[in-house]
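Values in this text are rule-based calculations from the coordinates and carry no lab data. No experiment lies behind these values; they were computed from the predicted model shown. Cβ atoms are built from the backbone, for glycine too; each structure is taken alone.
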Structure I
Amino acid sequence: MTAAHAVDVLIVSLGSTGGLRAADTELADSLRRAGASVALASATPPRPVRTLALTDLSWALAARRAASAELARQTPRAVIYSSTTAALLWPRPGAVRFDAPAAGNRPGRHGLWQRPLERRRLRQAPLLLPLSEGGLREVPEVARSVGRALVLPVPIETSGVGPARRDIDAITYGANPRKKGLDQVLAAWARARCPSEELVIAGVNEEELRKAGLGLPEQGVRVTGMLAPTAYRALLRRARVFVCAPRREDYGQAQLEALADGCLLVTTTAPGPYAALPIARELDPRLVSEDLTTALRTALDEPVPGYAARASEALTPFSRAAVDGLVAAELLPRLLP
């Protein structure tokens, strides 16, 4: 190998969701803007299996294969594993970026083998890169030594200017319907909606909803299926309200994007490092409630003036410029001393 074939940073991308893939691309671009050369090793999606424990094993093996293949071609100065799952079977130690650890989102039998191995990997990692302070708090105490962590959010930007009048009453993102609490959203919408109002469900199709045991009412709900990011964000710009009821939220990128595009956020409180939750409470506490029906009607009938402008201000720490500043001033010096 010659020096011309080496890169500064290798990102091992699990990419099990569109959000993870977009976050890895954003990080790679930010590192390049800071002057680093970057390679991306993307895991090949494994075939579906029945349990979360087996799913994590399949993805961890896929990440190891992707990392090993890239490391056989070149020797990067630093490696970043995108998610704790990607790091579980690593061929070489590296920094670990994550929304939430298995210690928080794989309780009981679902994380039987992942949790102890994750603790070991997090202790061995030279640097932890949680997306939020909440994600860092879920890391086992033994792995949280001083100076080994840098909170590095995913950049959130507005996707453009919306219409003068928003013509979608409410929207939600339904991929992984049970985790997203889509059953609760549908039940609340059925009680809250006026006859002319419509809820748009993006990120999932009707067949997937049926497999999840969710029947759709004949009126008041439209399902779009999975959309390209630009098409989905265009819907957000047209929507008045984004509504969700997650059973657990590891980060809440969909909610942050909805706030960036001017939606009012109606949400239940949820366990997990839910980055959008404190913002939503600050913007309008009436819309953060286990009583989704009342919160929905409040958002639709009594929106607080200036909500979108204050949301934009609250999202300043998540902006691409703010994240670029963290990458240049704090991440690169730690990765490449």
Structure II
Amino acid sequence: MISSRVKDAYVKAEGFEKAFQHLERKMVQKHIKKAKESIIDLIGAKGGDRLLFYPSKNEALLRAIYQVLMPKAQRNGKTVILIPKTEKGPIRDLLQAAGRLGLSCKEVELDQKGRITKETLDLAISPRTLAVFLSWADPLTGAIAPMFDIAALCKEKELFLLVDGTDTVGKVFFRFQDMSIDLLLFTHKNITAAAVKTTDMQEAEYSLQEFFALAAFAEESVETMDLSPMEYAVIKSEVIDRLENSSAYCTVLNKGSGYLFDRLCFSFKAVCAENLAYFLREKGIFVERAEEAVTLTFSLMNSKEHIFSTVDQIIDTAKMIQEFSYE
């Protein structure tokens, strides 16, 4: 038989454990609230905007399609979703698969810089248009879409606007609260944040570890946003000079304003982009292919010397290929 003293000890221990668990939950909630504030600060959201989190971009896109767009389509009969002609990745893949839901995907022509614009978008809109899905910046060329104009047009035409800002958040200054974007996505490693102006989307389970890593990224981006563009601009200018002044006949395709500052898209005379990417991969240098050009994305986490060394290896590889090529 258990004595009353032992019983009292068990009761007290259980009480302490519950109190500790309660305190622990409050501490976690406090950290989550503070982390969310960092993310809200990064994108300039306000109290009325919802901030949701998902384990992947696909999950966020699927919920947008099923929970927001399908009910809209059933109510108004509109089924066409517009995307830029060069849109790739999850947006294009999922929308092409959405045909079985009765939705269709239509491409929008681009301007000379490879961007979707208010004018090209306006020409593509029809009475059947339901929404516009696009990446804020082309992931290959870094061409930045004029989002304020596009958002204003979508609001005027009553179109749902979904924007993937993964490549622009922390690099292009904006305030979500001042823009007519219905859903802004951005992904950091294995978590996707979604700022939404609708109550129809529901959150999914996600990793707290990934969430806190996203918050740390947001906090760091806010601190460096004023300085990073200037540093990148100087490095990009010097890299362009290095490429164009080489004897490898290089053409840089994304010079000037209107492009992200952390990537270069270029091509070499008589050099196939696929061959160049293959030989560079053998050297541990990874580039993206954009038709006959390649894109190099660089980071200030690497030293200027490392970036220049990488560019020199690219130039040497292009020259090696040119020696065995003919027109």
Structure III
Amino acid sequence: MRREHAVDVLLVSLGSTEGLRRADDELQDSMRRAGARVAIARPFPEDSLPTLMLTDLLWARAAREATSKIVEQQKRAPARAVIYSSTTAALFWKRPGAIRFDATAAGNRPGRHGLWQRPLERRRLREAPLLLPWSEGAVAETRSLAGAQERTLVLPVPVEPSGPAAEQRDIAAITYAANPSKKGLDRVLAAWRSVRSEREGAPEELLIAGISPQQLERTGLLEPGEPGIRVLGALAPDEFRALLRRARAFVCAPRREDYGIVQLEALADGCQLVTTAAPGPYAALPIAHELDSRLVGEDVAAGLRAAFDEPLPDYSERARAALAPFSRLAVDRVVAEQLLPRLLA
């Protein structure tokens, strides 16, 4: 007699950042639109620990515990397949499954930061029946994926315009700095101060989202009340996207970028993307370079000047056209026509 299944897919959502949670919600919705029954396991560990090694250990254990509870509940009718969202979620897996990731520990946990994660990650990547990187860049930087093309399916996170752009873009520039060192906020601030000093009297502001004024002041990068800079703290996604629709430029100078979903959202909402050419599987980087190479490079101040003083008139329209492979419709097609048939075969 055919064995019944409680659900088709169990999605183990690490959700350790806002971007990861949104990516998992999008994947869950996409699979459901394709007709799949999806359950989700979400760990909720305590606050992060002082080092990346310990933080990853905390999250990996929490992911296993959350998965174990659902697997036990489904003992009589287990899910047909499991997707682990991130290699960290898969490190202590309860049962083998597909692994979806923006980047691997081999790429973003160098040296002592990934001492125990990297060898276990290589093992899991070899054992996984299906690998679901967010981008081609994630494949390119991971040597352990060599020869795994037949079980690799690139599955981007969908990005859509959040609404009509403002008639007047009244915000000069905006940045996101939840991790100020990794995001290169020091370089962004230096560039902004340089450009603003040349435009004395202009009522222009740089908005900083994702970090509170108190947290930023503790870094020593910003003095309280500095003119021309406004720190917004953590914002709801809708609030942040509304600001993107009003901004002329999104500026960032990451030291490494694992994907860059915020930059893709900025492009979708018509912002010019001023950025450094950061290492990592930075999905927005080739798009930004193709749209206007003047805005991409180590001289962030020069990029801002070009964006403010000589903007290309068709930048926003070309950006939205370049994002067609990231549309919800395009990703839904990949999920329905490629992911679920391979996952549930």
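With mean projected area of the Cα convex hull in nm² derived from the coordinates and found to be 17.2, which of I, II, III does the value describe? Kindly include the intermediate steps, with their values, before the conclusion.
On the way: I: 17.2; II: 24.6; III: 18.0.
Of the structures listed, the value fits I.
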Kindly point out which one of I, II, III the value 3.7 was derived from, the read-out being distance in nm of label points 7 Å out along Cα→Cβ at positions 101 and 165.
III
